[in-house]
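Listed next: structures, encoded as structure tokens.
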Structure 1
Amino acid sequence: MWHNCFFDRLTLFIFSKLLCYIMALTNTFTASTEITINGETIRRVNHLRIGQRFESHHDFEISVSPDMLANRFIKLKELAEKFVGKTAAITLRQGRLGVTEQTQIFSGIVTSIRLVKGQSQSSTYLISGLSPTIQLAAGVTTRSFTDKTLMDIVTQVLSPFSFAASMAPANSTPIPYVTQYEEDNFHFLQRLAEEFGEWMFYDGRTLIFGKNIRETSPTVALTHGTNLFDMEYGLRVTPLNFKASYFNYEAFDLFKADSASEQVEGLSSFPQMAFDRSKEVFADDLMNINFTDHVSESSLKTAVKLKRSEQANKLAVFTGRSPEMEMKIGGLVNITEPVFIDGIRTDTIDYGTFVVTRLNHFVDARGVYQANFEAVPQDSTFPPVDYRIVMPVARPHIAQVRDTNDPLKLGRIKVQFGWQPQGDTTPFIRVASMMTGRSKGYFIPEVSDMVMVDFEFGNPDLPYVSGSLYANDGGTRMPGDELFKADNHIKGIITRGGNHIIIDDSEGKENIKIFNKENKNEIELSLDGGSHINIKSKGSVNISAGSINLNASKINIKASEDLVLHGEDNIKGTSKDKIDIQAKSYKLKSDTDVDIEGMNVNIKATANAKVEAGAQLELKGGPMATMKAGIIQIN
């Protein structure tokens with residue numbers, strides 16, 4: 001009895017495997033190849049390989065024998081002259097009666113041709129090339145964009161190139177300032193895509209910037225054992241928890257964000273399990289300080305969510321091999337696996353929907369097509385890969401001041417770097433100062449001054465002025481250029497209007513001078529051990545205050561012409577000893593009364609003395625009055 005049961009199960013098992021083999025054979029199609037380069041069409045190849053990666057340039061290799069070419073006797077140099085630098089349009093087709101034809105179209109640039117020979121006389125030409133996106137990586141450049149949207153920037157960067165491109169970034173907010181700093185165009189665009197969470201990839205014919213602009217091809221269904229020959233599905237844990245903060249000086253606020261509060265969309269049950277385990281295994285919240293230049297806390301939180309989504313791409317990776325030519329880079333595949341028990345199909349495992357991030361097409365000389373692919377299990381708003389961008393680190397640069405009228409009154413200035421074209425500047429950037437803060441401050445450079453510019457965190461999008469530099473602009477620094485003597489004994493501050501504060505450290509002549517243009521007004525404070533302060537003006541010196549107190553052992557007031565004392569109410573002078581007033585002529589006048597009072601009053605004239613009253617004259621003595629003269633006349 002058990003023998004019959006055993007053979008029945010063995011028969012079912014063999015039958016099921018044979019069925020899967022037959023199904024696999026029926027899904028292995030013969031592919032046709034059509035390659036057009038500079039007007040010549042190649043329809044037979046030894047092999048053809050196309051390598052596509054979401055985050056990088058694509059490459060291809062075509063192996064042909066001379067008899068597969070239009071001229072079987074063509075030499076290497078002639079073939080290189082005809083093909084190298086030209087566009088290779090590759091079309092693959094496969095199908096059979098009753099089945100919709102599948103196609104794969106690719107456009108690239110031939111970059112090299114190699115002649116390969118073995119010990120025999122037969123020759124093989126290897127025609128290699130890259131996607132036209134390689135033109136974006138021709139070399140590095142530096143330029144800036146101010147108040148431009150992503151669409152504006154991408155359009156400007158791509159404008160010199162003729163290959164097809166479709167752009168529809170989700171982010172339409174103008175970016176205040178962004179710098180392409182010693183980067184090639186491809187790296188710069190990828191950096192923008194990573195920063196703003198945009199999809200950027202070459203789909204074989206068109207450069208795509210923005211998820212919603214990608215080709216809306218149907219999801220390809222792959223079933224293991226039918227049209228999925230090999231498969232490998234790896235799940236792993238990875239750190240997902242971190243915190244971020246950034247201080248925005250305009251808002252005077254410290255923005256904070258925690259990745260633990262951000263969810264990742266699009267995860268199926270398998271990666272979701274790895275996601276949950278990752279949070280348990282790596283529970284520590286590490287501080288990440290690389291999140292810079294955010295204008296709001298919501299912007300910071302979006303960036304943190306994007307970063308967490310990128311990390312989640314590492315949780316699960318699916319690789320496989322399939323004859324399905326319909327798979328596209330950036331497209332979707334759904335993967336299932338039938339479950340057999342004792343040769344009987346009892347269930348189906350649905351692994352979920354994946355985004356294809358790597359795809360290698362291969363066609364051999366027989367026309368057999370196969371594709372190896374890699375995919376990640378999510379189709380979220382954010383890119384499915386880590387672009388692996390290396391953030392440029394900006395070095396200090398010299399710039400020239402172009403504008404000082406800061407609308408926020410924060411002492412900021414606009415500068416122009418030497419590599420910026422005429423009319424382009426930075427936005428208003430801060431100036432490092434010896435002191436800042438509410439009700440405190442220091443002066444800023446003037447328009448046309450040369451300054452040294454550094455960058456926060458080395459970020460080329462966050463410049464600030466670290467100091468000012470002299471340049472040989474033909475102007476003098478002070479009269480006689482004394483500010484730059486060899487002994488360096490003069491220190492000073494000179495403003496645009498010619499106002500000077502000069503400190504002289506010359507031995508025995510130490511002083512501080514404050515004077516204006518052409519020395520019309522001057523204040524001098526002696527610091528040489530002497531005791532004098534000089535105030536000089538070619539015009540007038542006006543002192544105005546609620547009250548003015550002068551206190552010194554001696555006070556001398558001298559006027560080369562007139563000395564005028566004026567008091568709206570009273571003028572009062574007192575002395576503990578005596579008051580001496582001496583002049584060539586002296587006049588004392590009052591509109592009402594003149595009172596002279598003292599214990600003894602002596603009035604003496606060396607020549608004549610006259611006392612006269614317009615109305616009455618009264619001379620009075622207490623006990624006695626004396627009047628003496630050689631002759632006395634009364635009336």
Structure 2
Amino acid sequence: MSFLQPMLLAALPIIALPIIIHLINQRRYQTTRWAAMMFLLAANRMSRGYARIRQWLILLFRTLAIAGLIFAISRPLASGWLGMTAGGRADTTIILLDRSPSMQQLGPGAVVSKLETGRQQLAKTLETLGSTRYVLIESTKNVPRELNDPTDLLNLPETEPTSTSADLPAMLQAAHSYIAANQSGRTEIWICSDLRENDWNAESSRWKSLRDSFLEFSQGVRFHLLAYPRAAPQNVAVRVTDVRRQQTSEGVELLVSLHLTREGDSDERLAVPVQLEIDGARSEINVDMVGTQYELKDYRIGLTENQKQGWGRVSIPADANPADNDFYFAFDEPPERHTLIVADDPTNVRPLQLTASISPDPQAKSVATVVTEDQLGTVEWEQMALVLWQAPLPDADVAQQLTRFVGRGGRVVFFPPRSTSGREFMGVAWQDWQKPPKEIGIETWRSDQDILAHTLSGTSLPVGELQIREYCELSGEVTPLAQLPGGTPLLARVTTDHGGVYFCATTPAPSDSTLATNGIVLYVAVQRALASGAEALGNTRQLIAGEQPIELATTWERLTGDEEGLSTEYAFHRGVYTAGDRLLAVNRSAEEEQASLLADEKVAGLFNGLDFARVDDEAGTINSLIEEIWRVFLAIMMVSMIVEAALCLPKIRPTQGAAA
């Protein structure tokens with residue numbers, strides 16, 4: 001059993017006081033034998049059994065009365081999560097609150113979401129437990145904020161739902177930094193989450209360093225996980241995968257492609273009415289969904305000649321999770337896609353020039369320009385969407401120019417030169433060329449995201465068919481997207497706040513690989529990087545919630561979208577916003593539609609060696625996680641006193657008149 005005031009249990013030896021008084025009382029009188037009274041003593045022995053039981057019962061209930069009082073003032077707790085507060089009141093309580101879209105899932109037959117349930121349960125529980133200081137770290141900013149009271153969780157705008165995915169390692173790192181900076185005493189960290197894999201990123205190397213860092217604290221840190229892992233079978237999510245405005249002989253039209261995802265593994269046919277809204281004008285189509293996926297490609301919507309720029313929304317009827325029932329987009333006339341190819345020998349980059357200049361969209365014009373390093377001074381960087389660099393890594397001046405280009409949303413793909421220079425870019429450098437005894441294939445690659453991901457129809461790129469004859473090794477911290485046998489990166493990405501930086505460890509030259517002869521992978525990868533870079537050039541952008549600096553969002557104006565979001569948090573809420581002449585559509589990330597939950601054993605492994613406790617609940621359960629039961633012990637004390645008083649009453653004897 002747990003207690004809020006466990007130090008008061010030190011008074012438990014007082015329960016022996018009635019026994020001690022009884023023993024002292026027994027020694028108050030000296031026994032003197034008197035022959036005349038011996039017959040009375042013999043008669044008394046005949047009824048001593050009942051009297052002795054009565055005395056022991058009186059002692060028992062006196063002891064229970066004192067014990068009940070001590071237990072009551074120690075404030076005992078009762079719940080399914082016993083022992084979680086052992087050790088006394090915390091000096092600092094840190095709350096990590098997951099505000100991601102999946103936390104908006106409703107409970108079965110309830111109108112309360114996981115997030116709302118967690119807020120109410122945490123507020124009630126922490127108010128009962130008490131703490132010297134309360135600190136909130138929510139999943140959008142990952143910045144500690146002190147609270148006056150746990151009930152602030154119910155009223156703060158910073159605890160409301162958002163469209164931004166969570167990053168649990170970053171939240172824990174913020175908690176660690178706060179504890180270290182403030183030299184907090186005994187600390188408890190409460191995590192409220194639904195255990196989605198994309199939010200926890202369990203494979204990240206940050207978890208090991210976090211565990212080691214928390215173990216170094218001498219004051220002790222205890223972790224409590226309040227989990228809501230229950231999925232919502234039959235929940236349907238909608239996502240717009242492509243939007244294009246095109247001019248035809250019949251007029252102007254908008255081509256919209258969308259994707260529906262259903263949780264679970266049901267193959268039942270499901271009729272889903274899909275509503276499309278363009279600049280406020282609405283229409284509806286009905287689709288029949290069989291299985292867990294549905295793809296609608298290039299649905300045509302007529303536009304007027306004057307609708308060169310606009311916004312739209314696709315929505316489906318409400319279900320278990322309202323956060324994934326709509327998706328916003330913006331459209332405009334497609335800008336020209338300019339690619340800059342930097343090569344030490346321009347004759348060797350013909351395959352790159354072809355893949356960059358042939359656009360898959362007839363409406364989007366693509367231009368690829370080949371230059372040497374000496375000609376970079378004439379480049380108009382503000383027009384470029386993609387840079388393909390097959391030359392020694394840039395020197396300091398050009399590296400700064402490339403960094404600014406990436407910072408405003410551009411993409412750069414580096415290919416190895418024949419002679420490495422020893423320079424590095426963003427901490428990554430080329431090493432030595434390697435030539436294996438025979439051609440080798442690609443062992444693993446990321447097909448779930450980035451430039452090697454599946455096509456919209458779910459078809460895999462033929463990455464496994466590529467053959468590598470020569471490759472150049474990399475040094476530095478990168479995220480592998482494709483690896484050769486032994487784990488050597490063939491295609492890797494450098495972590496950046498904006499834009500994208502890639503390193504491809506081979507070239508399209510026939511002596512190095514089959515990238516050019518089997519050109520599907522090269523073409524798709526280059527066109528995807530080009531399309532991503534071109535988004536930063538047009539007057540419309542599709543943004544993922546939470547990936548834009550919050551300072552930039554303060555100048556946005558909302559056209560439509562989540563009405564609950566404050567103007568200071570527009571970057572975290574779905575909707576369409578204006579920034580000058582630009583239209584910005586903000587939506588949740590694609591990972592939010594994946595219902596994969598972190599396995600229980602993985603969760604336990606992440607906190608291995610730490611003081612960790614977990615409780616699972618579901619949306620709609622708004623009771624406190626714990627309850628005080630001191631009233632029960634107070635009732636035990638009162639009943640004990642009444643019974644003890646009744647036992648102490650003298651035996652009623654009949655009067656002489658009644659006997660006569």
* Computing helix-only ellipticity at 222 nm (-39500 (n - 2.57) for each DSSP H run of 4 or more, over all residues; to 500) gives -4000 for which of 1, 2? -> 1
* **Value 35.9, 137, calculated as Rg and Dmax of the Cα atoms in Å, assigned to which of 1, 2** => 2
* When distance in nm of label points 7 Å out along Cα→Cβ at positions 66 and 194 is calculated for each of the structures 1, 2, which structure yields the highest value? -> 2
* percent of Cα pairs over 27 Å apart, for residues 338-617 alone - structure with the largest value, from 1, 2 -> 1
* For which of 1, 2 does P(r) over Cα pairs in 5 Å bins from 0, in percent, for residues 346-409 alone, calculated from the coordinates, equal 3, 14, 26, 24, 20, 9, 3, 0? -> 2
* **At a computed 19.8 (mean count of other Cβ atoms within 10 Å over residues 170-177), which of 1, 2** => 2
* **Label whose coordinates, when distance in nm of label points 7 Å out along Cα→Cβ at positions 402 and 570 is calculated, return 6.7 (choices 1, 2)** => 1
* Structure fact -> Across 1, 2, relative contact order in percent (Cα under 8 Å, 6 or more apart) reaches its greatest value in structure 2
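No value in this document is a laboratory result; all are computed from the given coordinates. No experiment lies behind these values; they were computed from the predicted model shown. Cβ atoms are built from the backbone, for glycine too; each structure is taken alone.
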